[in-house]
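Read the figures in this text as sums done on the coordinates, not as results from a lab. Predicted model, so just to flag it, every value in this text is computed and none were measured. Cβ atoms are built from the backbone, for glycine too; each structure is taken alone.
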Structure 1
Amino acid sequence: MSPAFAMGRFTAASNKYSQDHVLTNSRFKKAREIRATAAFLLGLSKITGKTYWVMPEYDANTPDTYGISFAPHPKFEDGNIRDMLSVEVTEYESHCHGDLLVFVKRKLSNKYLPNHYILLVHANRPSEKIDT
């Protein structure tokens, strides 16, 4: 689905069920992962000039989502090459212990992650400033 459509679906769910409920309830975890990936892909599209699509992963544990783009095939006139980015989304929420760097290192040590992936950290700690 297009990133804009994915973000629109998330906004509609927030309006229907309340933003707080959608941001905290485990039932909406996949929706949050899709929305975070969609926002990332919109920015990546702006930087690279490529059009990206977001695709959730429902069967495997990792990655959570994929970013998909297409480029013209260099040899075949009507052909395209599909580029897939594996995106692992993790939520750094107010109940997470440790600072952001410790949190990311712990996530990176996960032995079940694919060989090539993007770790996308969605920070949901509204009252906290992160010093980078």
Structure 2
Amino acid sequence: MLSRNSFLILSIVSAALALFIAGTTFTVTLTYSALGAPIQVPAGVFAVLAYLCGLGTLGGIAASKKRREIVSEQHLQKWEKQDQKLMAEVASDKEKQLESKIDTLEVALKSALKKKGELEDKVRMLEEKVAKA
């Protein structure tokens, strides 16, 4: 891939070459017939027109590339937003799972404490019966 300076140098050289060709061939005329009558056109004009057409083509290619880069960047940003949303959703789901586990453990603890209290009552009753006997 050529650097930015290389493109600048290449542009200057090609412009200088096109102007040199246009200047040296300006006295040579070519006959061009487009919609009827033939026209005498200096050959240098064709060199300049070819150069301008090349510039237009390269400009179109560069604009197309830039547009693709912009669209690609927009897609990346969209995917990053979706990733962030998904990560937040997963974190929320994990939080809900932990809250559910805590609720389940609280219910189990209350149930175990209730059974322990019932067992302690039964043990006391048995101890009282043993003490009376």
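Among candidates 1, 2, the computation of mean count of other Cβ atoms within 10 Å over residues 10-17 that gave 11.4 used structure 2. Assign the value 24.2, 82, calculated as Rg and Dmax of the Cα atoms in Å, for residues 58-113 alone, to the correct structure from 1, 2. Computing Rg and Dmax of the Cα atoms in Å, for residues 58-113 alone on every structure in 1, 2 gives 24.2, 82 only for 2. Quick one: helix-only ellipticity at 222 nm (-39500 (n - 2.57) for each DSSP H run of 4 or more, over all residues; to 500) came out at -12000 when computed from one of 1, 2, so which one is it? Here the read-out was taken from 1.
Each of 1, 2 could give distance in nm of label points 7 Å out along Cα→Cβ at positions 66 and 98, but the derived value 4.9 comes from 2. When relative contact order in percent (Cα under 8 Å, 6 or more apart) is worked out for each of 1, 2, structure 1 gives the greatest result. Kindly point out which one of 1, 2 the value 5.9 was derived from, the read-out being distance in nm of label points 7 Å out along Cα→Cβ at positions 82 and 122. Matching structure: 2.
When volume of the Cα convex hull per residue in Å³, for residues 34-89 alone is calculated for each of the structures 1, 2, the largest result comes from 1. Determine which structure produced the value 12.1 for mean count of other Cβ atoms within 10 Å over residues 50-57, calculated from the coordinates; the candidates are 1, 2. Corresponding structure: 2.
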